[in-house]
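Every read-out reported here was derived from the displayed coordinates using simple, explicitly stated rules and does not represent laboratory data. Note that the structure is predicted; figures quoted are calculated from it, not measured. Cβ atoms are built from the backbone, for glycine too; each structure is taken alone.
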Structure 1
Amino acid sequence: MGSIPSFITFGEIMLRLTPENKYERLVKTNALKMDFAGAESNVAIALSIWNNDVNFISVLPENDLGDGALHLLQEFGVGTEDIIRGGGRIGIYFIEDGASIRPSKVLYDRQFSSISALRTGKIDWKAVFQGKTHLHLTGITPALSLSCSEETIKAAFVASSMGIKVSFDMNYRRTLWKSREEAESIFDAILEDTFLLIANEGALNDVYNLKSTKETEEERCMELMSLLMEKYALKYVAFTMRKNISASINEWQGIIYDGKNYALSARYQLEIVDRFGGGDAFAAGILHGLGKEWNLNKMIQYATAASALQQTVPGDLCLVSEDEIFSAMEGNVSGHVQR
């Protein structure tokens, strides 16, 4: 066994607002439910729930909403001592849940948020990384501002130079970027120092215009993963595979590659309760498996089961235990009441 894993995640935690009455349209609702969530904080909370040591780095305003986000992280045991307080506002996103043939919708209101105004050099990454083993980043944070992109690239570089394993979830959000080319350039810089890449076929098509002509999704993903391994000095590439039968019914599967071997998870058919945060639960599951030094198959089975279960719970957070995940991995997915 190596050193005891200790994780850092860096990004924005936001105010999440959803209609109190599920499936109600944003244009009509007069009651919104308030939560806090964000890609990197979702990963941090899941890792902490599974008894990992994890710290979250961000910037939050010094007001009640900033305090609320901080308290949520602390409630789940995530370290918050390196969060910077200041700036004008917390970012907000509104979710309208889809159903049947009507897709879900996300509206962002995060311009001029506290983290987007982060000054370059404000974070002492060498000090933050002392004693840490893993850094998790996503493609969302560098889209927020020039300083956020610079700090994300710097964090990856410093971490890698200190021997810390860097994971990068591509998480391409086209509405946040000025252009595909801008995202590609910044992602390339981060990938130079990335140990684990998490992505999907759609993101590779959108950002890099990389496409496979293979017949099945599994074959296409395998070809794309191999191309990524050839281009970048990656140790692992993990993809999610989602088949949208409707907004309410999805099929969900994961695949991982280490440059030599592929491992494919079980495929789950899901009746979606809340699909937001599913990819973050998958990322957390892979990181959890890396920290435990599991083999490829156990790692991808755990990550996919965790993320499948997460999508059966309202909200972004992966509020499922290791025991529940292992039970699903063993095929206990009939939904029978536990008494």
Structure 2
Amino acid sequence: MIVRHSRGEYPIDFRSVQSIWAGLKPLDPIVTDQNVARHYAEALSSFERVFVLPAGERTKNLTQFGRILGWLAGVGAKRSTRVVALGGGVIGDLVGFAAASYMRGVPFLQIPTTLLAMVDSSVGGKVGIDLPAGKNLAGAFHAPSEVWIAPDFLNTLPARQHRNGAAEVWKAGYIHRPELLDALRKNPVRPRHPDLRWIIEASVDMKRQVVEADEFETNGLRATLNFGHTVGHAIERQLSYRRLLHGEAIAVGMVCEAKIGERLGVTPAGTADQIAADMAQQGLPTEIPLGLDRRELVTTMAGDKKATDSGLALSLLTGWGTCKLITGIDPAEVVSILISE
């Protein structure tokens, strides 16, 4: 599979884990996290330049970004050096942003090791970090030189992380690939799913088509990939990136945004109930966690990158497989909807 962008193109290759290790060079600078380093300690011992970071969303910050830049300089990385991002979405976003910044841009290879990263964050060239004011507020568009996907990395993934990634697969179905919904409702994502390769390929191909048509998020199409994310990101921020994983927060966000869409007359009636049933079947949460103030949640949503001076902006379903960015939404109305849900 090839992804074309304004500066060229990059391949998405499906490989085995063994072929990934064989394809890397001994001096490739590899950035990974503690979870991956623990599972693949023997394989990583063959490489001379490996930088291990703490696992989790809280690592995606300015401090760790600076540490990566300092490490790249310390190991003598040059403008032609290919930096390897080996890990989940946090590592991919963080390392990609460092690659975009180091020497004003060096190539980087995405090797996603989680389902969420395989189906979503490793493709599309959006890289960045979180700021105290919100998620992904500092970043860049910096396409990878290649993406290598090895589904057998998922054999070491905990079941909760499979569910976490499944939220983005369901999202792909909701916004652009309704045939995914039919398959998932019959057989939700689980470890060693018989159709896992097809699920990953279908999700990646959907994202490929969207980012090729709207690389820099200028015509509203790419913004549809954020269905569930405006509310979901606000939940993550309010929880200080604890309690819920990203996909779990997005599952709640999709239910909430479907309810908002229904109340605004954009989303067909009954959509939110069906999404809630889908998420429950997948083992994902469907309600805003107890203790979160809805008004504070909406205040956090106002800091979302899509928001404008005229109000909130949400990517809302207009049917199964169709989605549209709606701008100028009154925050007070969203507060009322979330309080009543």
Structure 3
Amino acid sequence: MKKIIVTGGSGFIGTNLVNFLIKKKFFVINIDKLTYSSNKYNEKLRNKKNYKLFKLDINNKNKVIKIIQKFRPKAIFNLAAETHVDRSIDGPKNFINTNINGTYNLLESLRFLKKKKTKLKLIHISTDEVYGDIKGNLRSNENYRYEPSSPYSASKASADHLVKSYIRTYKLNAVISNCCNNYGPYQFPEKLIPKMISNILNNKELPIYAKGRNSREWIHVEDHCKALFALYLKGKSGESYNVGTNLNMKNIDLVKKIIKVFKSMQFKIGSKTKIKFVKDRPGHDFRYALDNRKIFKKIKWKPNIKFDQGIKDTIQWYIKNKNFLNSISKKSYDQRLGLKV
């Protein structure tokens, strides 16, 4: 049975990727620090015959090396990261430690193992936010300059640069993916879509920054997982690939669509569940938009899940899995972050 390591495999995208790889008959080794946003809800559902969890910080280079030497995986998907922009504004330290230092130590592990003739491929998962605010109707391609706006996006941009430098200098076999906003099952409710769903289920206000005109590109996490697997199979070392859908939506329109889906399901919207515009966060990018033609042409990947169906399936998942939300302390996501300047 082929083995694959997923770092950050207990996060939102990581959980879905681990499930995807297990279904593909891989033995999956999950290395995760198990921080506040880690998903413990899914652990008991996993088949332990082809899955192993290590509670570990990827900054622990020696233990990471030992795990790789023991299991000899074909690839590592690096999803270990702090991801919430508001938290990065509130306190950047954890983002520097995990996203930059963690990536550095993982790369150093691979550099050491390369000298020992250990061959494997790194798929480093990044974000569209490294490109910064995209003006007008432009879409950022893989050669677009990096202009990160938050400590989060700056830390991810730094990690991308480190990966590229190790590819060039040490000839590591690695690719980088820059993906747009994900949605789907198991997403921690500090992010926009699950927060709106959670608040509707609990008859709470729906807070939206400024006037909700900020535009984001959306992809279902299942489509993202398929793209990452395609990059494992076909991605060329040293290359970056944008993973997007070309579907942009203003935040206010997205929230209204979520409300509409709930109503179409005969769900009674509570009297307190109303849109509330709140003070914008510092440095808030207005628009992200990816040019995804490269992955379409070179890898032959395209998204399959239409947003209307995907958001309906996501809402139904949260309704059926209320224990997922109930298992998370509201103190972990119910506070307003990112107001410090």
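Can you say which of 1, 2, 3 returns 56, 43, 38 when Cα extents along the principal axes in Å is computed?
Values: 1: 50, 47, 43; 2: 56, 43, 38; 3: 63, 45, 39.
Working through the options, I get structure 2.
Of the structures labelled 1, 2, 3, which one yields 1.1 when distance in nm of label points 7 Å out along Cα→Cβ at positions 184 and 208 is computed from its coordinates? Numbers along the way, then the final one.
Working: 1: 1.1; 2: 2.0; 3: 2.6.
Attributed to the structure labelled 1.
Which one of 1, 2, 3 has distance in nm of label points 7 Å out along Cα→Cβ at positions 32 and 104, as calculated from the coordinates, equal to 2.7?
Values: 1: 1.7; 2: 3.4; 3: 2.7.
Derived from 3, not from the others.
If Cα extents along the principal axes in Å, for residues 200-271 alone is computed to be 33, 31, 24, which of 1, 2, 3 is the source? Spell out each step's value before the answer.
Values: 1: 38, 25, 19; 2: 33, 31, 24; 3: 53, 27, 18.
Checking each candidate, the match is 2.
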